[in-house]
Structure 1
Amino acid sequence: MKILHKLLNTRKLFRYLVDLYDVFCGIQELFAEQMKQKKLDFQVHTSQVEHRYVWCDRKNLNRVLLNLLSNAYKFTPEGGTISASLMETGTGDTGYSTYELRVQDTGIGMSREFADRMFTAFERERTSTVSGVEGTGLGMSITKSIVDLMGGNIEVLTAPGAGTQIIIRLKFNLAKDSDIRAAQKDASPEEAVQEATVDFSTKRLLLVEDNMINMEIANMILTQAGFTVETAENGQVALDMVAASQPGHFDAVLMDIQMPVMDGYEATRAIRKLENPALASIPILAMTANAFKEDEIASHEAGMQAHIAKPIDVAILMKTLTSVLQNAQNNH
């Protein structure tokens, strides 16, 4: 649990002014192509929300949605239906309102006994129905921890062969009109997430991460965006994989910094010294919890093109990857 809390960076939850419509719109765009390829009817509903602007931890709210929808996708056969909905169930305390987040699928469902254990890491229903399907991994245990820390609760409605509906109830501090106006005034066109000019489905990334939970989350986000992802558990393994690869096999490296055997800085410097210039110049992005300015400077000095802070903000990650990969394309 200590590792999990460190991952989530949740010794305190960070409050941001969040547009709930925007969060759900982003999730819909992220999963749309993947759902289409599996012939799944995927719908997102937010019409039953009166107050769309709230104060909450956007990164962890995104992570909850990613985990729930990833599981629904994994366990719903081709041709099924998945929906994500948000409804506002009423105001209570002054300045607050309660919300229900529901993710429902027509997948294989679960026994009541398994549903009671599903928030334990790597649990898997022991039935031939899921033969060949991965277990729930760490996603649901992470989801439960986030929801607990946000003061909410989770309900699971499921039965074998009858699909699954997961309901999360949360209370959010409503944003005042003055907060909303100030945020809209401060927003500049440059801050808007630009449309991708790079086809992620043609790109292969090397994800270097020694923490299994971090690796699973990042891998999930990247594959859902269309990337092909290979992984390495430390800088030495990453160096060996890049050195042994053909030029162009990897389009970029996402490099953690603090790792055993060889850290991210050492691995980056070593890659930059490879004899093959095509391999030595591969784009490398730091992806680390070290988010201070001096850490960003150190990353660039080691030879990295960009610095992405954890916990991962999906929009920032995709925007940064688009920029780096676009620059790499233009330089060829």
Structure 2
Amino acid sequence: MRILPSKCILLVVLQMLIFTNADAQKKRKSITEKDMCAYLMVYFKDDTHGLYMALSKDGYSFTDVNNAKPIIAGDTIAEQKGIRDPYIYRAQNGMFYLALTDLHVYGQKQHYRSTEWERDGKQYGWGNNRGIVLMKSKDLINWSHQVLRVDQAFPELANIGCAWAPAMIYDEVKMKTMLYFSMRFGTGKEKAYYTYMSDDFSKMETLPKSLFEYPNGVAYIDADITNVGNKYHMLYASHDGTSGVKQAVSDSVHMGYVYDPKWYDSEKVGCEAPTVYKRIGENKWVMIYDIYRINPHNFGFSETTDFINFKNLGRFNEGVMKATNFSVPKHPAVIQVTRKEAQSLAKKWGLNMKF
């Protein structure tokens, strides 16, 4: 069969585009810890239910990029006009993903709704949201967003009572982004469930399954998984008599987590939302947790090299950890960023900070 010259040209162009895209993918995937020079923290505040970002050069002192004002207002991206529990993740395809709880706990007070909750609290419990906000960006500045209605994703989820604190990790076996979050059915006990996301991070491809069963059916929320070597360390907020941080460890990202009765936070009052980030170039990890039972709210910090022994670093502005221009933060997540990424964020928000 004779191929016309125009078709030949088209085939060549298509091949060039394929190879160019493949090269771009390789470049994005080649980013390693050696390329990192700073830390980016995302968090929210109760008074605004908006998204905030803070940068740090050393992982100890953080500065809000927008002088403690939201970079994205919750009422512009969420069905409930407020977001909570932001989690940021650098995906394998080079994109940045954010997942956030679609919930405004003061929605009635702020006149976003006429009732305390979206649905009857007696039937569905405190908060009783049904959505997770999904966001995507190539540059940490320009974000697209959509609301994932968990209750509409699968018929089996129609009666969920909440979908809180989403987080993400890459499953090296499935080669997929695993989204996991706290969920309950009706007014039952909260626990973590996991699902695998579509390649475009727009929908759940698998029915969420239980990630870990706490002994005696005790509720727990706010799971955060860190892969170190061949182990997966899941820190979470246990509601076993009080609210504090516990840990479960597994050889698999989505199953086999073993219960550990030890408390890993350093607080005498209730705390939740543990999350972990690695110090650049060091065999050290920092655990942050939200101390919600103090007024004003604050974060607590601990440092570890083995996930067994944790050194208490204290709270923001009460020890080595500093929040230079913001206060009362809630529910953090931290990733490492490159110099270019940090400089770009600083420039965008007019932050006088050199990297």
Structure 3
Amino acid sequence: MAEKRVDIGGQAVLEGVMMRSPEYVALAVRRPDGSIVVKRDPYVSPAKKHKWMGLPFIRGAVSMVTMLGTGMKTLEESVKMGGQEEEQPTKFELWLAQKLGKGVDKVVMGIAIAMALVLSLGLFVFLPNLIIKLFPDQATGGMLLLKNLCSGLVRTALLIGYMVAVRRVPDMMRVFRYHGAEHKTVYNHEAGTKLTPENAKHFSRLHPRCGTSFLLITFILSILFYSVVDVLVLQLTGFNLGGNYLVRVLSRVVLLPCVAGISYEVLKGLAHNENKVCRAMRKPGMALQLLTTAEPDEGMLEVAIVSMKAALGDMPEGPKTPEGYIIAVPAAAQA
């Protein structure tokens, strides 16, 4: 019996790539001197800790929550690994750390996560739903669908506009190139060919399991999901859930894990099936990745491959930095 293929996930950071396998989370970063440092930590999925977290539809909501925390932690770690100077904590952060009895690093990360949540909710929940004020307060199925369709279109337009805007930032463009390197390396692994920059560069930078595709699927399915919920609540209770702005926004936030759970199953289904219908349905998400990925150079592919090998169990042997990171590729190798 053929061995079941294991999905490898990843994340691009500034000058680096994180890869996650069922056993390990590995992060490789290129330093200014040309060397590549790597670290690896054991990984235990939430589903292994609690079986119910791995159930269909629930696992997508769990993944959404864990990805936010893991993503911020990975970004913070990549800055340390890159040897870049960290900003000094503000007086407020120092005061907050003292009051909470936590380290400054944890406080800074908590503030960053809170700010990311506020920005995301403001941009993709509060702002798009303002459009309901342009419509009459008719509690009919057709009107509810129209409101959700318009708010969904505004939300998607904001997403695309945001991606176009951040793409113009030089540092973000480098992250997008590493994002492309991550995808090409994952394809290289899935093809069963030797992991080398020469092999990886021939693969596509667009991958069906990408978080960009997940976002688009979530935005599209939310239109249908919220419309069905609004109509059901209206018919069963007579209450217009989507009519009042604050109630509408609150219901969208509360029900977001449900939408994420459904979207995750759709993403996995489309990614693991090669029939014509699935290939056609995943094209919009793949097209959106043209904004969040860019063609990497061989050096970026080298970083992604170091991370992939470490996540798969092939941790390089080499000297360590004072911080404890393994030097996978010395600076002299880049001369």
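Before moving on, here are some points about what is shown:
- Test item: distance in nm of label points 7 Å out along Cα→Cβ at positions 174 and 254 calculated as 3.7, pick one of 1, 2, 3: 1
- Computed -3500 for helix-only ellipticity at 222 nm (-39500 (n - 2.57) for each DSSP H run of 4 or more, over all residues; to 500) - originating structure among 1, 2, 3: 2
- Distance in nm of label points 7 Å out along Cα→Cβ at positions 30 and 150 from the coordinates reads 4.8; which among 1, 2, 3: 3
- Parent structure of the calculated result 12.4, 39, given that Rg and Dmax of the Cα atoms in Å, for residues 182-221 alone is the read-out and 1, 2, 3 the choices: 3
Every read-out reported here was derived from the displayed coordinates using simple, explicitly stated rules and does not represent laboratory data. Source: prediction; values computed, not measured. Cβ atoms are built from the backbone, for glycine too; each structure is taken alone.
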